[in-house]
Structure 1
Amino acid sequence: MVVASWPLHHLRPNEPAAWQPHPWPGTLICVDGVDGSGRATQLDLLHVWLQVEGYGVIRSQWNSSKLVSKTIADARRQNTLTPLTYSILHATDLAERIESEIVPGLKSGYVVLADRYIFTALARDIARGVERAWIHNLYDFAVRPDLAVYLRIDPEVSMGRIMGIGGEASVEEANESAAVRGALESFRQFQERVVGEYERLVEPFDLMPLDAQLPIRVQQRRLREAVGGALLARERGICGG
C-alpha cells in the first residue's frame with residue numbers, strides 16, 4: 001500500500017496554530033457539529049452551489065471508510081467497544097479516507113467537502129473520557145483544512161431536532177416513558193459535554209462558528225461567503241506561488 005505524503009503537515013498536539021497548510025491546489029472544507037445541527041442540509045446546498053459555480057466537488061463522510069465502517073456500525077449496535085477503541089477505529093476511518101479520497105482530491109484541484117473531520121473526533125472522544133493529549137497525538141496525521149466550520153447549536157435545540165427525526169413529536173413526549181427518559185437524559189448530558197469540547201476547539205483551531213439556529217437560507221449564505229473567501233485565498237496562493 002502506498003502511503004500519502006503527510007509528514008510535513010502534521011498537527012502538533014500542543015501547538016495547533018503551527019499546523020501547516022497543505023501544498024495542493026484543491027480546497028478542503030470541513031463542517032462539524034453535534035447531531036441535529038443540520039450539517040447534511042448545509043453541505044447538500046453547498047455542494048450544489050459549488051457545482052453550479054463550476055467547481056469539481058468530492059464529498060467525504062464520517063465513518064464511510066470501506067475498511068472499518070461496518071466494524072464501527074456493528075460495534076455501536078452491540079455496545080462492545082471502549083471509548084479508546086472507538087477512537088482508534090475512527091482514526092483508522094479518517095486515515096484511510098485521507099489517503100484514498102481527500103489527498104487525491106486536493107492534488108487534482110477539487111473542492112473536498114468533509115462531513116465532520118478531526119474536530120468531531122476530538123470533541124466526542126474527549127467527552128467520552130479519552131485523554132486530551134492522547135487523542136490529539138492520534139490525529140497528528142490529519143491534513144489542515146482551508147476552512148473549518150463549526151455549526152453552533154444549543155444542546156436542547158439539537159435534542160429536539162433529533163427526537164423529531166427519530167419519530168417522536170417532541171422531547172417532552174419522549175420523557176413520558178421512564179425507559180426512554182433515562183437514555184434521553186444520558187444522551188443529553190453527552191451532547192452538552194460534546195458542545196463544551198467543540199467550544200474549546202474554536203480559538204486554537206481557528207474554527208468558524210456558524211449559528212445553526214438561524215434560518216437555513218441565512219446559514220447557507222454565510223457559509224457560501226466563507227467558502228468563497230477560502231477558495232479565493234487558495235487561488236491567490238497558487239498564483240502567488
Structure 2
Amino acid sequence: MLVTAGFIVYEQYPTCPLSEELIKNDLSKKNFAECDLAFVTFDRTNMAKTVLSGANLTGSYIVSSDFRESDLSNSVLSGATIVNSSLENATMTKIVLTGAHLGGVNLSASDISEGDLRGIDLAGADMSAANLKGADIGGGDLRGANLTGANLDSAILAGSNMSGSRMSQSNLTNADLRDVNLSGADLSNTVLTAADMRGSDLRGANLTGANLANANLVGTDLSGANLSGANLNKADLSGAILYCLNNPICN
C-alpha cells in the first residue's frame with residue numbers, strides 16, 4: 001500500500017477501515033489497530049493520534065510523516081525505516097523495532113517501555129524525556145542520540161554504540177551497559193546506581209555529578225573521563241583504566 005501526495009494505491013485488508021479518505025494523506029485519529037500494513041510506504045502522511053496498536057508494520061517506509069501522540073503499543077516495525085518524521089509523545093509500549101532505522105527521528109517524551117529494539121539504528125535521534133524502562137536496545141546504534149532526562153531503568157544496552165550521546169539527568173538504574181561505547185558521552189548528573197558497566201568504553205565521558213553507587217565498573221576504560229562530584233560509593237572499579245581522570249588536557 002502506498003500513501004503519498006496526490007494518489008494512493010492500497011490493498012483492502014478485511015480488518016482495516018481503509019477508504020478513499022486516505023487520498024488526502026490525513027489519517028489522524030483513525031483506528032488501524034491490529035491491521036496488516038507490512039511494507040507500507042507513508043509519505044508526508046498525517047498519522048497524529050492514530051491508533052496502530054498491535055498492527056504489523058514490518059518493513060514499512062515512513063518519510064516526513066507525523067505520528068505524534070499515536071498509539072503503536074504492541075505493534076511490529078521490524079526492519080522499518082523512518083526518516084524525518086515525528087513520534088513525539090507516542091505510546092510505543094512493548095513495540096518491536098528490531099533492526100529498524102530511525103536515525104534522527106523525534107521520539108521525545110514517547111513511551112517505549114519494554115520495547116524490543118535490538119540492533120536498531122537511533123543515531124542522532126531525539127529521545128529526550130522518553131520512557132525506555134525495561135527496553136532491550138542491545139547492539140543498537142545510538143551515536144549522538146539525545147537521551148537527556150530519559151528513563152532507562154533496567155534497560156538492556158549491552159554492546160551498543162552510544163559514543164557522543166547526551167544522557168544528562170537520565171535514569172540508568174540497574175541498566176545493562178556491558179561493553180557499551182560511551183566515549184565522549186555526556187552522563188552528567190545521571191543516575192547509574194547498580195548499573196552493570198563491565199568492559200564499557202568511557203574515555204572522555206562527562207560523569208560530573210553522576211550517581212555510580214554500587215555500579216559495576218570492572219574493566220572499564222575511564223581514560224580522560226570527568227568524575228568530578230560523582231558518587232562512587234561501593235562501586236567496583238577492579239581492573240578499570242583510570243588514566244588522566246578529571247584532566248581536560250587529556251581530551
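Structure data summary
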| item | result |
| --- | --- |
| For distance in nm of label points 7 Å out along Cα→Cβ at positions 34 and 194 computed as 0.8, the structure of 1, 2 it came from | 1 |
| Origin of the derived value -16500 (helix-only ellipticity at 222 nm (-39500 (n - 2.57) for each DSSP H run of 4 or more, over all residues; to 500); candidates 1, 2) | 1 |
| Top of 1, 2 by distance in nm of label points 7 Å out along Cα→Cβ at positions 42 and 218, largest first | 2 |
| Winner on Cα Rg over 2.2 N^0.38 Å once structures 1, 2 are ranked, highest first | 2 |
| When relative contact order in percent (Cα under 8 Å, 6 or more apart) is computed for each of 1, 2, the largest belongs to | 1 |
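Each value in this text was obtained by applying a stated rule to the coordinates, not by laboratory testing. Fair warning: this is a prediction, and the values are worked out from it, not measured in the lab. Cβ atoms are built from the backbone, for glycine too; each structure is taken alone.
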